[in-house]
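Bear in mind that the values in this text are calculations on the coordinates, not laboratory data. No experiment lies behind these values; they were computed from the predicted model shown. Cβ atoms are built from the backbone, for glycine too; each structure is taken alone.
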Structure 1
Amino acid sequence: MRFSFITLGFLFFISCGSDDSVSEPNLVFNVTVTEVEYSHAVLKWNHPNSETDWLYRVVVDNQILVDGLSGTGFTINNLEESTDFSGSVFAIGANDSDTFDEFSFTTRAFDYCLDQNIVRIDYQYQIDNFNCTEVDALIINQYPYDPITDLSGLSILEKANSISIGSVNVTSLHGLENVRARTENGVYFSIGGSPMIQDISAAENFIEEAHTFYFTDMPNFPDLSFLQFTDKLKNIYIRRNVSTLPDFGNHPMQNVELIGLPINDFSAFRNTPEIQKFKIVALNNITGFAGFDHIEKMYHLEILGCRNLTNLNDLETLTGSTGQGDWANKISFFARENDNLTNYCGLTNWMLNTEMKIGCFNPPGCTDMRPQFNTQENAYNPTETQIESPAECSL
């Protein structure tokens, strides 16, 4: 046991109360061990009766862990794995009555697959000797001098919450056919920087359960339309190469970031009603926001370096904010380095119906508090008031 508490050479129960304390035989007091893991255990107990206030002392292996506790539960932390423990909980009433109950438990062995928050794979031999059927998070990223060339050793894996694949020398994700989401809340999937990969279909069932999808610098995948995501998908980050996006459905999204994609429109979001934060960077094939047919609410919109973008007219259905709490009905807007952008009229109703968020422009420190609005180095750089005016929202 690795905790440091007062160690008792001997323990007399009489010391829990005064010299006149009375142990009442009719008191009902039961201690239950409700959870045992490799490094902690949870105790629960009942108040012996409701006629007086009670305080509790928890003792394990002759060590006082806590004294004067008023609640009916306690978590014992920093335990050794695969070890037997025993102890008692003493109850001392305000009327000098007292009682106790004993408990015992055995911590389980540390499970590398489940208890390690992140299982990292850097070498081929780790895959060849992989024996986990379930993990929380799996990260695969080879060292340059020891390339990973085959993922088939991962076929034993059945459940995961998160899979991140970085640099690997494989052509497919064969080996991930059997993995599924550990929970009903969806999964995190990230892949990037592996130019040799030509086929991700083996992991398709896992990918389509994603709540967060990162896909970056994958030159062999110009078309992702084969992916069919569920309404669990909330966060998207896609960078470079992809010219055809999948249909992202008709459910609200949280964070969408598209960087350097050769897409021509936003038809992938044709049915999307809400996006909390939407950021696009260097989408040089777009001239407008065609495809946003049903977008109604957005909290943050950021448009950077889209050289051929001329207008925002197709965002005219945007009329509200997804902000909540202190940010209810608040928005933020940034447009910079869009060489041909002259028409902002599609945002007129959005800005008239909402208020610009006040925030820090130069963190850390947050001494420069001002509206989160900036138009800079565009063909036209209107103020918020000008965008709100039908006469001034465009050149």
Structure 2
Amino acid sequence: MSPSRVKTDVKLNEFLFGLAFYPWLIAWLFTSTFYKDFIHPYGIIKIWEYVGLFFLLLKFMLGKSKIKSIIITPIILLIGFIVSYDNGNASFVAYTLTLIYSSRDINFRNLVRNTMFCQIGVVGTVVVSSLLGIIPNELTLTYSGGVIRSRYGLGFNYTSFTPNYFLSILLEYVYLKGEKYWTIKELFICVLLNIVIYKYTDTRLTFIMVFILLLISFSRRFISINMNFKFLKYLLTLIYPIMAYMTYWLTAKFDSRNSLLSLINNLLSQRLRFGQEGLRRYPLRLFGTHVQWDTSANSYFYVDSSYINILISYGTIIFFLMLISYSIIMRKVIINQNKTLLIVLIFWSVRACIDPQLFLLWFNPFLFLIARTFLDEREGIGDDITYMRIE
């Protein structure tokens, strides 16, 4: 087969996946904004999941599938359907799993870059619109630790969305930049944006994480990362199960009478208390539980930790499949000496302890790496180019 024919097939392959993913992604980005009252993104999502399944089925039929794919695909779809069925908080899980598995032959770097552009476009539009008065920029007053905090939503229905999207965008930018050194100009712009966003939203943990990420990224000019220590390799390979266990243990053991645990809970803005309440109200199940979250100021109840949230909402099967997959990913990243991707994934493992975005593709395109756990050991992970073999 001629090279031009192969090139055409690969472009068609990515085009079909893009039709299934990017409109769905953009609709989800708008769900937490005040634009949802005008464009009704949930309706778009519901329709596009059917449209997208058609494009993904067409992509699957046009591609050359191995026996393993034919066996695994219906199992993944069945698990996703059971988790999503009659579970409002997990309605997207089936489509998410389908997208992840369908992305295994898609250029991963393009996925991250295009997701980042969509995030920048939507978040930028929403923030500017709120500052211009086109949509509400709600002011929320919260009381914590004896201090009243004034927090602006910047066009989102909760104050933490803008800083969390900023951190996601920054992690994606770090990955795309790779081994290239950061310039003073880049660092200055990111620091300035972080300070401005913090002044408006007063989201402390994300503000700190952004500064740590910027410090590590810039310090790579002067400090090299050595991954040759055997113990460190084991530790990093299992970083996701370790962080998940640590989060679960602290949450389950939380007691307000314990001064240390109480201090940690206060530093984490009551995350341990709400996580424990979630575990108490909703016993763990294989395929998750429909949870009625409440983000109103007077009766707030939400589990911010991704690990605890996934356990409760999506169930133990998704939870353990995710941890196993991330462990395989970390092992491959370490073998391939991909230091930049390693830094990004370590940050996501820590971030998942305090924020609920680990399993949300509109926040975390690195979730697509799970598809690479189905690839051959000899293949790279997070490489710039992946090919769909067509004969």
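Highest-scoring entry among 1, 2, by distance in nm of label points 7 Å out along Cα→Cβ at positions 99 and 315, is 1. If P(r) over Cα pairs in 10 Å bins from 0, in percent computes to 4, 21, 33, 28, 11, 2, 0, 0, which of 1, 2 did it come from? Checking each candidate, the match is 2. Taking FRET efficiency 1/(1 + (r/R0)^6) of positions 59 and 331 (r between Cβ atoms, R0 = 35 Å, to 0.05) as the criterion, the top-ranked structure out of 1, 2 is 2, with the highest value. A value of 21.4 was derived for mean count of other Cβ atoms within 10 Å over residues 27-34; which structure in 1, 2 was it taken from? Derived from the structure labelled 2.
For the set 1, 2, ranking by FRET efficiency 1/(1 + (r/R0)^6) of positions 235 and 299 (r between Cβ atoms, R0 = 25 Å, to 0.05) places 1 highest.
Comparing distance in nm of label points 7 Å out along Cα→Cβ at positions 291 and 347 across structures 1, 2, which is largest? Sorting by distance in nm of label points 7 Å out along Cα→Cβ at positions 291 and 347 in descending order puts 2 first. Which structure, out of 1, 2, was helix-only ellipticity at 222 nm (-39500 (n - 2.57) for each DSSP H run of 4 or more, over all residues; to 500) calculated from, if the result is -1000? Comparing all candidates, it corresponds to 1. With relative contact order in percent (Cα under 8 Å, 6 or more apart) coming out at 21, pick the structure among 1, 2 it was computed from. Computing relative contact order in percent (Cα under 8 Å, 6 or more apart) on every structure in 1, 2 gives 21 only for 2.
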